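Asker: Next up: the structures, one after another.
Quick note: the coordinates plus some simple rules give every number you see, no bench work behind them. This one's a predicted model, so the numbers in the text were calculated from it and none came from an experiment. Cβ atoms are built from the backbone, for glycine too; each structure is taken alone.
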Structure P
Amino acid sequence: MSYPIELIRHSLAHVMAAAVKKLHPDVKFAGGPAIENGFYYDFDTDYRFSEEDFEKIEREMRELIKSNGRFEQRIIELDEAKKIFADQPYKMEWLNEYDAAGEKLSIYTFRDFTDLCRGPHVESSKDLPRDGFKIRNVAGAYWKGDSKNKMLQRIYVDAFESKEALDNFLKMQEEAAKRDHRKLGKDMDLFHFEPEYAPGAVFWHDKGYKVYRRLIDYMRARQERAGYIEVCTPAVMDRVLWETSGHWEKYGAHNYSGKTEDERMFCIKPMNCPGGVLIYRSALRSYRDLPLRMAEFGKVNRYEASGSLMGVMRVREFTQDDAHIFCTPEQMETECIDTLKLILDIYKQFGFNEVKIYLSTRPEKRIGSDEIWDLCEKSLANALNAHGYEFTINPGEGAFYGPKLEFILRDAIGREWQCGTIQVDMNLPERFDISYIGEDGEKHRPVMLHRALFGSIERFMGILIENQSGNLPLWLSPEPVVVVPVSEKYKDYAEQVVSDLRAAGVYSRADLRDEKVNYKVRDLSLAKTPIIAVVGEKEAADKTVTLRKLGVEKQEVVALDEFVNQMRDAVKLPL
């Protein structure tokens, strides 16, 4: 019988707990679910697990799987459960909090391990893979995720339906480690972090900030061509704006706020939407002004737990390539499609040809009437269907103010990343009481579309670095060309090459360090420099350069004038 992978992983979690119990009989069990790519289980024991224990636990798990033990469920009363788990404080805490009015409890037993569990599980351990799992690591985890509680030991395990699937995953993990943007960011001298002084914020070095600005330059040019205007709103505004929008009620704990001497509460903005609404509201708008496509590269701050921060992928301060499109209800479908086409075209420009589209519908906690939600969800679905775009419904995952389209990119090693969004909002225009004068001379309520393409500049940059292993295209590279003289004698010619390139709008520099050429070439290659132009006696005499291109073994000799012209075109924004 074939079982879903989540069920296999959940069953393996019980097998691991049974193995740990056999090796360490006094251990106390907290719990552990199936997660992406595997599962984890939390334990409380004075024994400190380390990598030396992984093989022992795995070996014991395989022995237990070989025994063909059954996963047996029993439905019991609360009192009986308390007797069974009397020596397990974490299970007892859960049971003491449990309201058992009229309900039964489910427990599962595998070999001599019993756990509180709703199930389901595989029928027997014979249905589990013996070689489809591998312990990844052990980490600290607070009981119930609360730092006031005791720190437990969490063992993470990668688990798949077969050894082949596990091996493929582990190979992908090895490749991902080589591509890790944090490692490449250091090698390429792009950025660093200061967790002690500014957790979750990026310190951009010169090279990294060049890439950051270039991404914005590209997006700005694409937006201007598509009819957007660009605005900039204050970083600190009165908290009442987010109370009006509904963001404070839902995300208040994640906002940075404080009271000034005049007793007013202000926020460092966690999102750009209210500022865009205020710009719209600053003038009388006519139907002739719509659609109004208002873009903003707005820096926002949101508190994220320290444990969830990860390089530039998850930060507390980031820049959104935001836009708010104000349009009539009749224009909404066309604006959604035009925005969708722009998003997909831009992703293709960056090499992301596989893009999934999800339509995320109304969440349980939301604002606005069902009639408005019906209209917005139907309009998005109609727009996608009418233009032949395949999509998947993602029920309950919409924003609290409206449904949204989510765009999932697939990278070079098969990982998926959620980036851009289009969100339809008929609630904020109502809450902020904005309007436009229609053809009939009366006031009407506009529709507001929230749109991000990169999502955040920081995160997209991290995804791009990993997707391309740091080999950025010439137009995006912070240093497209570095000129290396073979000795001090050819420093002047190297600087002439740099001068000619810079005059043509190509950033370049000469590497004049007192090191051997081969050392410089290796060092620059590690930093992912696309083109290294080596110059010596022959090049200076012939007005040429010898080019070493990243990833290409064969060298190429090119006339300087020709090289400058080639580079002038190569570094232009690809519009």
Structure Q
Amino acid sequence: MHDRPCEPTPIVVAPQPRWREWELVALALLTVALYFTRLTLLPVCGEESRWANGAREMIASGDWVVPRQQGQIFPERPPLGSWMMGLTGLARGHVDLVAIRLPSAAALLILTCLIYLYARTWISRLGSFAAATIFATSGQVLALGRLGESEAVFTLFVAASLGIWHVGYLRRWPAAVAWSAGYSLAALAALTKGLQAPIYLIAATSAYLILERNWRWLFGASHALGIASFTAIIAVWLIPFAGVGWHAMHDIWFGLAGDRLTTNGLARHLLHYPLETFACLLPWSPLLLAWLKPTVCRAIWSDRPQVRFLIVALAVTYPSVWLAAGAKGRYFMPLYPVLAVLMGLVVEHCTAAAASLNHRRVWRLFLRGLALSTVIGGCVLLAANTLPLVRLSALSQPGAFLGLWMVVACATAGVFAWSSLAEHAPRPQLAIVALVALVGFSYVGLVINARLGGVNDLMPAVARVKDQLPEPGQLISLGRVYHRFTYCYEAPIRAVPWPVTAEQAPSEMTYFCFDRHGSDTAEVRSTGDGRFSENTSGTLPFEWEKIAEIPCDPTKRDDNWRSVIIGRVRKPVRLAAPPANQPVLR
């Protein structure tokens, strides 16, 4: 009896951890290149200085509970953004541009990786890679992710709250874990920008669970535990803040949101806002049009039923900005990751070998449109640098930048054209990386160069004014002044009310400053900062002389709309009393 030969033992290959996939590593490197290079080249702009001033005052006063501007309560937004700037500033020694912008850049890096990891729970590597790169290189994300605005950090927490809850639901986590994680992240988002975050989480998850008829998840004790987690995190800050009074609490949660809930110009807003959303997501937004094709929609839906949650989340949240006439395009940025995943699904489906020829044509047409747009963009830049056209002068570039961009543009246009061929087309990842390189270099290089040419940097002018003052710390502002000026001034500026009579002016005041608007007159001027403003007299009730006027408009312009006047009080000359034995001349 012969022994049977031993059969080879099958080799079992363990699945590769998600964090070791090359796509995730490439995403991290690309995001660092996009958001951490040339980060401090532009001067402080937009609302950055407002929240940076709040961080400085927290460090100086030790009060990390109440947001303040020039020592006065500023109840426009919860303090998490200023906390991040302040903590980074403490680590660096001062709240500089790195401390202002690093939290936003770090948030975009984390969120880009999270989008990939979230999508990989139910989408292929290609679709996940496409979704993450689409988000990181969308136009508005590039514009705001490099600034110290609140949108990047807010988007991180809102998108993470929705995504982690959905992953927990798909992976059958304990309901208490999924709800607590989602609501905890929503609480951090609320501490960044307000109640939009918990409203979006409640609306999206409730509508989805109702469609799923999963009443146990919706009305169970685990959901109540999640709400308790949200309440506990908010209460850590809100209870101490409540000491400032009810009006401040109301304004910090409902003030800005209430200002946007208006019906003035609603018809125009209903027409323009979807177009604005489409523009904010360029150059990728044409892929959303594929969802209007019923056969593409049905094919993706049948393969990926998990997409229902994303569709529901968009359907219940978009009306909050579409029906509010005061809403701006960036207000829907927290849901851009959802739109990015939907576009990533289009890339995955329309590049698959199993897709129909009609569906594959969607991807090829998209690439051909990119190639054509790249050629047109190159022609425009060449015209801006070579032709004496005033309208294009702002786009002119240094020769080295323009030459390098033309090389990148020609290479990427060639990749787009090659990838759009029906036969022998390369892997779609090559076209995605090429588009990332083109968009990234265009923004980090060309756009920032163009903005540098027109931006109004206050730092040199403010430094010259400080050199003229004997003690910069004694400058007093009549009403609050423009936050960019106070940030660039660096030393504290105490604010006092605009004096109506000479007696109301502080007796110790020698040097002072105040805002001047283009519409101010000798009779009436507008004063204030943020949501609250009032009219005062345009004339001061004492003798003074102007030392300097600093234009504070974000861009250079001939007619300054907003500036800060620095003045000096003319003290009355008091004659010494004559000796008693000397007659007074009359």
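Asker: Given a computed value of 0.7 for distance in nm of label points 7 Å out along Cα→Cβ at positions 69 and 477, which structure among P, Q does it belong to? Before the final figure, lay out the partial values.
Answerer: Numbers: P: 5.8; Q: 0.7.
That value comes from structure Q.
Asker: For distance in nm of label points 7 Å out along Cα→Cβ at positions 333 and 493, which of the structures P, Q scores highest?
Answerer: Looking at the calculated values, the largest one is P.
Asker: Can I ask one more? Which one of P, Q has FRET efficiency 1/(1 + (r/R0)^6) of positions 173 and 517 (r between Cβ atoms, R0 = 41 Å, to 0.05), as calculated from the coordinates, equal to 0.70? It would help to have the intermediate numbers written out before the result.
Answerer: Values: P: 0.70; Q: 0.15.
The value was obtained from structure P.
Asker: Kindly point out which one of P, Q the value 89, 74, 56 was derived from, the read-out being Cα extents along the principal axes in Å.
Answerer: Considering all the candidates, the number was obtained from P.
Asker: State the single structure among P, Q that was used to calculate helix-only ellipticity at 222 nm (-39500 (n - 2.57) for each DSSP H run of 4 or more, over all residues; to 500), giving -17500.
Answerer: Label of the originating structure: Q.
Asker: Going by distance in nm of label points 7 Å out along Cα→Cβ at positions 397 and 541, which of structures P, Q comes out largest?
Answerer: Values: P: 6.6; Q: 5.9.
Top value of distance in nm of label points 7 Å out along Cα→Cβ at positions 397 and 541, among P, Q, belongs to structure P.
Asker: Now for a different question. Which structure, out of P, Q, was distance in nm of label points 7 Å out along Cα→Cβ at positions 141 and 405 derived from, given a value of 3.7?
Answerer: P
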